[in-house]
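Derivation of every value follows stated rules applied to the coordinates shown; laboratory data play no part. Because the structure is a prediction, the values reported are computed rather than measured. Cβ atoms are built from the backbone, for glycine too; each structure is taken alone.
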Structure I
Amino acid sequence: MSALIQRRLLVAAAACLLAGATPLARAQASYPNQPIKLIVPFPPAGGTDTVARLLVEKITTAGGWTFVVDNRPGAGGNIGLDAVAKSKPDGYTIGMGQTANLAINPTLYPKMPYNALADFVPVALVAGQPLVLVVKAESPYKNLAEMVAAAKAKPGSLSMASAGSGTVGHLAGELFAQRAGAKFLHVPYKGAAPAATDLMGGQVNIFFATPQTAIPLVKGGKLRALAVTSAKRVPVLPDVPTVDESGYKGFEATDWKALVAPAGTPSDVVKRLNAAAEKALSRPDTLSKLLAEGSVPLGGSPERFAQFLKAEHARWGDAIRKSGVKVE
């Protein structure tokens, strides 16, 4: 074969390669060019859903992206996150993970449908928040001490609502019961909204709720807040003491929300998603909205989120093993 023919063949092969690569490069450069499905593994109106919808609203406003929020509740967030893990890793299906389904459930559940550390790509930390221990407004319990005294007097007589078995509210309540030497009757619901409804109706006695769920009902006079589970008081509820200052030194349990994508999602797509989330979280109106709901924006790089997730996975796993808490 002559040198001229060899050169022509090489040029033709290179052209074919470039022709094949160009559409992919163009698609990645124009990402997103279709709506992005955000799977929220809890029902509408709960804490995770509220933060998810706020985030995509601000991303849409800033960049013109289009999102479709898909609520898939059940199994403490496992059902929705499993759907994310099994989705095509192209950046058009992502999930709103949080403490329960990424850090708690892997130890709490005897069998998991996904591997929290291997089946997802960390995209961005979004927000963190404490829980608010609430009772109905007409409850006889005016503070944490009175509630604990009643629980100890008749173990198992106080029913504790949760947004689902294995959620942060469930585990925070169980860990507090261990710490206080009390026993609650756990009543799991499919989300925060129905749990709060039954609390107000008197069907259950207490609820470790997210601030998004608790604050409007507390301010509206329908619920009474006894304590918050953060190390410091929540600015939007300045008169509500922490569990720590109520006599249980060092007790802290916080919830966080974060975006994840299926493992194998291209790194440049992850970076675009992270940049969009960071821009949305830096907006003053986003900050004020989160603070008003009792949350704190987190943010940071995908790499920071990956390190954070490993640490939380280990911390909650250790707490669950020591407490002996099991899901029903």
Structure II
Amino acid sequence: MRARNRWRWIAVAVLLVAGGLGGAFWYAVRCEGKWAGEPVEVRRAAELSRMEGEIREDVHFLAVEIGERNLRDDTRHQALTRAGVWIRGRLEGLGYRVAEQPIVVDGRKVSNLEIEIPGRKAPSEIVIVSAQHDTLPGSPGANNNASGEAVLLQLAALLREAAPDRTVRLVSFTTEEDPWFGTADMGSIHYARRSRERGEDIRAMMSLDSIGYFLHEPGSQRLPPPFSWIYPDRGDFLAFIGNLSSRSAVTVATRGFHKGSGFPIEAGLSPEWVDGATWSDHASFWKFGYPAIQVTDTGGFRSPFHTGPGDTPEKLDYRALARIALGMYGSILELSTLER
């Protein structure tokens, strides 16, 4: 009788563990929002071609005409300042008022840049989309992160006539890259801290970081376990990565992306201690309790050029970036619309 009871308790324990693992798998992996209609990009082929050309030109300007832009020395600082002035000019040319958040890092002035589209129905509720305009030392930063900046500019153009329910902000951050990454001198840390001090109600934040490098060969995508057991081994998708408390934002953002574009995406949630989970400005918002998402081609888990001088414009897929811009436009509209 005792042996029978013991096996019964073992069976119950196994079932509980299996159920817990299954629930965790569903929660963390099955978080992609679904939508079965025709995406906007199907009806905007001519616009996609125009956007593709503009993104190519913008990436070339940042990565080649300006090049490496950081605080490594006076020359790179001047390049970083030039990039900020150029981005500001582009946004003002679209009719936006650009707000500047100046920061002094290592004795040099740098700035976050922000535009805002006020919400009509719930202006105190905020959706943020960002990219960063600095680069790693020694890198021209075509994919990391001129790709994100170029798409951010496309989103600014697409949103000119928008009238969202919630307020939408597009932000270009500074000092995201090493040696400032993960420190109090990150531009996004300054911004997220200020948001928390002001009591801002940020409903979702999405960081566009390295979004233009795609491969189609088997084995071209490398991820740490257990994600390597779950997600594709071809590097042909865009990833939406949230932490465990950002599930709702990931679901809504990916559903909206599908409305804008049929470009392949994958979604998942990750504990913050997993390698790669915090590799962008979204992690600054996690620190202050906001739901945030990293939108990425997975960077160094796919590209051998991610952190070095080989991160050059000819390696990017510009048609993919144009499609991603329309997808992200859909994400913003979905996140900024009040539930009906």
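With Cα Rg over 2.2 N^0.38 Å coming out at 1.16, pick the structure among I, II it was computed from. Don't skip to the end; give the middle numbers.
Details: I: 1.16; II: 1.03.
For Cα Rg over 2.2 N^0.38 Å, the value 1.16 is produced by structure I.
Compare distance in nm of label points 7 Å out along Cα→Cβ at positions 31 and 199 across structures I, II and report the one with the greatest value. Walk me through the intermediate numbers first.
Values: I: 3.9; II: 2.9.
The maximum falls on structure I.
Quick check on the output: -0.67, -0.78, -1.01 is log10 I(q)/I(0) by the Debye sum over Cα atoms at q = 0.13, 0.15, 0.20 Å⁻¹, for residues 63-158 alone, derived from one of I, II. Which one produced it?
Numbers: I: -0.67, -0.78, -1.01; II: -0.48, -0.62, -1.02.
Only structure I yields this read-out.
Can you tell which of I, II yields 1.08 when Rg/Rh (Cα atoms, Kirkwood Rh), for residues 103-166 alone is derived from it?
Details: I: 1.13; II: 1.08.
Derived from the structure labelled II.
When you work out mean count of other Cβ atoms within 10 Å over residues 151-158 for each of the structures I, II, which one comes out largest? Present the calculation step by step, with values, prior to reporting the outcome.
Details: I: 14.4; II: 22.2.
By mean count of other Cβ atoms within 10 Å over residues 151-158, the leading structure of I, II is II.
Compare mean count of other Cβ atoms within 10 Å over residues 143-150 across structures I, II and report the one with the greatest value.
On the way: I: 16.9; II: 31.1.
Structure II comes out on top.
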